[in-house]
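> Dropping the structures in below, format is structure tokens.
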Structure I
Amino acid sequence: MNPSVPSALLVSVLLVLAPRAEEGVFQANGVELHYVTAGSGEPLVLLHGWMADTTMWGRDAAGNTKLDTEGAQGFQLIALDCRGHGKSAAPREPEKYGVELAEDVVRLLDHLGLARAHLLGYSSGAFIAGKVAAAHPERVLSVIFAGQAPLVAGAPSSFSEVELFARLIAEGGDLAEYVLAVTPADYPRPTLEQAQAYADFLFAGKDVEGIALAGQSFPALQVTREELLRCPAPLLFLHGGKESAHVKSRVASVRTLLGRGELAVLADGDHMTTLLQPEFTPTVLGFFRAAGKRAGSDSTTPDGPEDKAPKAPAEREAE
């Protein structure tokens, strides 16, 4: 599934020596959540992957989240630490994850006084974005599913990495085993000592129990084709040309099921490096700008496509 994006590889994406983002907290059904904002304009909510946090969108030398607004004029960037991650609380009750991960996005919009927003979900953030779009289509301007696809009934899915991680946490096992298990086949295989050192670095200071609970709750974010098609907002699926076969298959399957959604492929990116590709930011912002103009010029609600036969979705390769 590749739901995680190791923080060691998550360097500046929307960041080029920008001022530190403004931080805030809010109460989400009794759970305190942390977020950062920068810029002004159309709201753009950034949803990180499993095991990551807001710093995946950019950080300074001290490790603080930084969001770059240069080149992103006209957008209010909003990055959320999903519950169980980053500076947000990590409740120990399993029922406080799952659907709550998606509802937190709507609660954040309410907290900020925002009616609608663009959504960018990377890796498992795409699961959350998909659930928000299906459950609250009126709050969504457009969606980019990056490095993954939403969980749609009828499309393949696998949570074996989550299950392994959760088992190791429950048993007090060595997380080097997890690192070895999830290392992509086309990456150099680390030694046990290297895997242990990387695990120590990757999970230092993180609430691994909260991360495990969040991951175990992902199946609750599944939606039906009909539910997601009730959201008329423009959709873009984006992944690297070197992404895993599993993710490529999931994206293709979901696009076929929906019969809609553009596809952008960043030729040289894989799951860890797609965000670092020079085409990533212009592709993302170009899509959101076009979607914003469309929403601004047409305030009526488009006819829902759920009763229409699926059409071949548009496909392009990012240049």
Structure II
Amino acid sequence: MAQRDVTLAVISRATLPEIEQFKKRMGWRFKWASSFGSDFNFDYQASFSKEKEKDGKNFYNYDFTNFPSEEAPGASVFYKDNDGQIYHTYSTYARGLDILLNTYHFLDMTPKGRDEAGMKPHAMAWVRHHDRYAGGESAACCAGEATNAPRMLDPMVAEFRDEVEITRRVLNRIPADKLSWRPHAKSMSLGQLANHIAMVPGRLAKIAQQDSFDVSQGTFEPPQPKSLQEIQVTFEESVREAEACLKGMTDEAALGSWSLKLGDRELFNKPRVSILRSIMLNHWYHHRGQLSVYLRLLEVPVPVIYGRSADENPFA
């Protein structure tokens, strides 16, 4: 394609570390970029949001339809002229993408064809990743080598999942009518503290994916939430972002250098895995412990965290 002045690039909303890990697993070598945190996929009708629904339907393939997922396949073509102007010249979706599926071309030549009629829950339910077919655990393609070797961050992913359940349990005890309460004039309000706990994993996972962070550009005053639901929504989204980061980060990236800066001055430089442990996880646990004290001062029963509390005993 390069001989014809054409470039192919694949775009996904996943984080770059997640993409790199999956690309390695599949043995793929094509260009694959991340649109994480941008509107690119939404702009070209390949991702959907509740805000843009119309009567429960999303705009896909040039019409409003009941697409069964928040993500959909699509292909778009762009042209860059000699002045650097970029033009969107073509997009296709749904069956318009069949031309890219070589397997279907071969199936169409066989007596039974695609043989997908009545397949549940959808026509392409038989399709798997190439290492997920029966007996294909060690399969690879594109001259790549699929691998199931454990990663450095696998234990941290398991720990994170356990801590998510504990944190969710503590957040669920917050009284809705006390969000503005604070134990001291210099303390965060209950709502601010809870919101901070909800935001920590996702925000710091994003920061850890960068090579550095300048504290002079940071905002360290947690916003005051309007409701418990706002805290819960923030927490669930934050958890998804953090787990995607941990699962997608390669060992090479985990061992890579990360620095904290104050303007042009470097405050410290550590391996990224150390930052994930200290600034994301330990920081998170610290504030969760702080929240448990708030609950005690408000006479709210403190739930089980790692063992029995004064209010609950999982061993009784």
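> Given that Rg and Dmax of the Cα atoms in Å, derived from a single structure, equals 24.1, 78, which label among I, II identifies that structure?
That value comes from structure II.
> Between structures I, II, where is mean count of other Cβ atoms within 10 Å over residues 86-93 highest?
I
Values in this text are rule-based calculations from the coordinates and carry no lab data. Predicted model only: the values in this text are computed from it and were never measured. Cβ atoms are built from the backbone, for glycine too; each structure is taken alone.
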